Structure 1
Amino acid sequence: MAPGYRWGRLDLLWRALAAVGAGLAQLFALPPYGLWWLGPISAALLLLAVGGTRTRRAAWLGALSGATLMVPLLKWQDFIGVDVWLAISAAETVYFLPMAMGLALVARLPCWPLWTAALWVAQEAVRARWPLGGFPWGKLAFAQPDTPFAGYAALGSSPLVTFAVALTGAMLVWTLLRAVAARGRARVILPAVGLATSAAIVLGGLAAPAIGRPAPQETVTVGMVQGNVPNVGEMSILGERMEVLRNHANGVHDLADAVRAGDYPEPDMVLLPENASDIDPFRDPVAEQTINDAAADIGVPLLWGMSRFNDDGSRYVQSVVWDPETGPGEHYDKRYLVPFGEYIPYRDFFTRFVSRLEHVSSDAVPGTEPGALDVGGTTLAVGICFDVAFDQPVRDSVAEGGQIIVIPTNNANYNFTGQSNQQLAITQLRAVEHGRPAVVVSTSGISAVVEPDGRVVYESPEAAPDIHVAELTAMEGPTVATRLGPAPEALIAALGLGAVIASVIASRRSRARPESGPPSRG
């Protein structure tokens, strides 16, 4: 039996309510709410909304569900302007239209729970790549940072987590339909099979990380500095550059004082956030001396986030290893830049209509190399801020030998909006995906320490200076997900799209069959 129950004259109303419920369930599954168990229910409700209806109706039901999710989820974008927030929310909503149409089509096929889950992966795969490099925020997987579903990340990255969540939701619908339609003993047996299958999917995630688990190596003592910034939440934050630099340098000095006082163990390295200096120390001698003094005081290598300007006015968003004796060394350039935040695509066109975009006075240039940086004898897998939302940057850095994941970030414009919580959840999933501890170090919070199983063991306050020292176990060797790379996502997405094509072909053949039969007699 396929989903497609008709509610009579109230059919459209109930479908619309189910679509809205799907969007709300996914919203509340994600941080900062964290009701992760609503993830499968979200997928189930959207399937109930569109199953058994025409694709045109499914399209607008998908739009209703997507808008219900994306508009409140991305409200933190309104610091640029309400128009920008709503435009980005609308763009993200568009992806739910073809997915909902596809769900309506594959619900007509045998084994429809599998194809349903695969289409969720296909939608997220496209959304993470196009346009302008993609915007994967709000994936089903990102609501599962430290839940049983998170374990699937160690086998197939975030796409396999999304697949497991959506498949569980589809199986709940399958179970419900069997409970309603079955007769006799089957009315008990079939729902029991459905519930057992759903439970097996959930429990399978608990065992997944044990397959190909990385090997623990030495213990590394890591210092973290959150210097805080002036005027939290304002677009003008980059204007107080020297104050931001001094805040973070002072944080290093405070940490050095605390270590000498015996409040913290001596670190092997100190990590600082993205944009800890927006003054290029390679061009400004005061900034260079400020960082040199901080490094000399703490006496260990620093990983310092900074803007590195080119002669043409463009810049790189970098994390630079700064040694107390030899100065700057290896660096990583941010690979995934925030459109309209770190660069303006088609600048002449967009600034003509949105003058606020002129606040982004220089365009950043994306890096191309993995962020595997040797800091004090430990290789860090570095991905800066927005990088962490995409599967490739952290994966490449780990594949190049990264033993601890480090995510320097600058969320000062987003404090107390939920965005920092959402980014932390993604980092938690990356820790499980690659079987490594992860450190988030932010200008103004949330800075955090995450265990390889996704648990957060330290979390800083927002909009306040903070220092911390953590002892982490460096890990060696790739997980299955690290080895397989994008292959699971490609395979699952292809299955979903193949099912849509099969459904369209089957539907056309079904409509053509009466016309090709023998002519009537008499």
Structure 2
Amino acid sequence: MLRTTTRLAFQTARVARPSAYRFYSSYPLSTTVTLPNGQSYEQPTGLFINNEFVPSKQHKTFEVLNPSTEEEICHVYEARADDVNAAVEAADAAFKTEWSTCEPAIRGKALYNLAELMEAHKDTLAWIETLDNGKALQLAQGDVALVINYIRSCAGWADKLTGELVDTGSGYLTYTKREPIGVCGQIIPWNFPLLMFSWKIGPALAAGNTVVLKTAESTPLSALYTAKLIKEAGIPKGVVNIVSGFGKITGEAISQHPKIKKIAFTGSTPTGRHIMKAAADSNLKKVTLELGGKSPNIVFKDANIKKTIQNLVLGIFYNSGEVCSAGSRVYVQEDIYDEVLAEFKAAAESVKVGNPFDMDTFQGAQTSQMQLDKILGFVESGKAEGATLVTGGERLGNKGYFFKPTIFADVNKDMKIYKEEIFGPFAVISKFKTIDEVIELANDSEFGLAAGVHTTSIDTATYVANKLQAGSVWVNTYNDFHPSVPFGGYKQSGIGREMGSQALENYTQWKAVRIKLDKPE
């Protein structure tokens, strides 16, 4: 899901600020953070290695900002290559314990315990997500609910990863079994910090692996808070290790480490390519990638327009548009184009943007100044290339990274705003005549993560869904996820799947055992 600037885990550059970096001989391993509701909580700031919070070896920290106010929340310790190595050694030692070979139900119980603890802390987790990421609190609460459900789902999968007896004749006993891979490196993005955390650790732990996970540098807080619960849930030391840091250093060290046997990354397509090269050049790690998107959202003339407009809004303005599967290319059949455009414009202008802690707010802040600047750059590009700005296209206010929901019309396939992933509340809309025309338009992209189809005809829905080159096709809904339904991309949108039984394939390997039998004397 669902990342562009800090999604570029190896290519980001932090804007220099006087207080952005600090060196401490003894920076605290936790700090008290006061939330906008007046309540306080204790925020871990160290690296989580071997079930303990520890300082980085260089004692270097970096700041974490509140995107809604541009104010510092706290500093966290920054991991470098030697810290990554310490985390990998802890994970490797843990993998060699009973964790990887114990009765699977034991791992399932530990994951279930974690889900229960997250349920008990769900309010704090949602507030942390909103504070750290800038997303609306009502959406953060939805994220946390999805996280809890998914961890529970993974707990249920732990004892279902079975092999089979293969009949190869009476002269042999042949069977297969599924085994964990080993130490898994995981790099997650900033747009759904806790949800991506759960999508990574859930199946990895259910299968018996151990993990070294790097948070996004701009949103490390919820994963570090959850680390406290990991220990309390009874997950053994070294099984989950969490390091905060930057892609060019921390992410690179994970990608190249010889003891990491598998890497999972969610982020941009260019960074995914880099990770694949690093994995190949080091020890030929197994790789799964959930990458970018420029997803089509198609409206046919028989669609229920009122419901469709709601889905268009959800498709592109949900989570401030910072969703890899966002329905950013809207295609409307010419018969209803003018009506849909007018309704979509009105709906965009009625979206409440602002203080994410206000429960009426739907769109909070963009996650960083860099991302806001990137979106504004696309606005200028669209204007320069001749597209028509229907609504939005500008920053909202002078403090916080807020941006108005934006729609451009009169676009063509050669424009940057039509082709490239913007990763913000920014839609382009165009018309089509026939069903086969719109399928060709929708598939004419290097991406293939998701798509939407809006129609009251089951024939149209099925025909189009079967023709679209996308890993997920939503019909009369959008951004509609479920723990049992796999998510991932076609083409340059990635390799492998998150969620569902398919996610477990990413974290297991098959062993075949064939025993020659002799007739007893």
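What follows is calculated from the coordinates using simple rules that are stated; it is not laboratory data. Given the structure is predicted, the values throughout are model-derived calculations rather than measurements. Cβ atoms are built from the backbone, for glycine too; each structure is taken alone.
Given that log10 I(q)/I(0) by the Debye sum over Cα atoms at q = 0.07, 0.13, 0.15 Å⁻¹, for residues 85-284 alone, derived from a single structure, equals -0.41, -0.95, -1.05, which label among 1, 2 identifies that structure? Structure 1 accounts for this read-out.
Mean count of other Cβ atoms within 10 Å over residues 69-76 computed as 17.4: which structure among 1, 2?
Working through the options, I get structure 2.
Where does the value 1.06 come from, among 1, 2, when Cα Rg over 2.2 N^0.38 Å is the thing being computed? It was calculated from structure 1.
So Rg/Rh (Cα atoms, Kirkwood Rh), for residues 301-444 alone, computed for just one structure, reads 0.99; which one of 1, 2 is that? Corresponding structure: 1. When FRET efficiency 1/(1 + (r/R0)^6) of positions 173 and 261 (r between Cβ atoms, R0 = 25 Å, to 0.05) is worked out for each of 1, 2, structure 2 gives the greatest result. When helix-only ellipticity at 222 nm (-39500 (n - 2.57) for each DSSP H run of 4 or more, over all residues; to 500) is computed for each of 1, 2, which one produces -11000? Source structure: 2.
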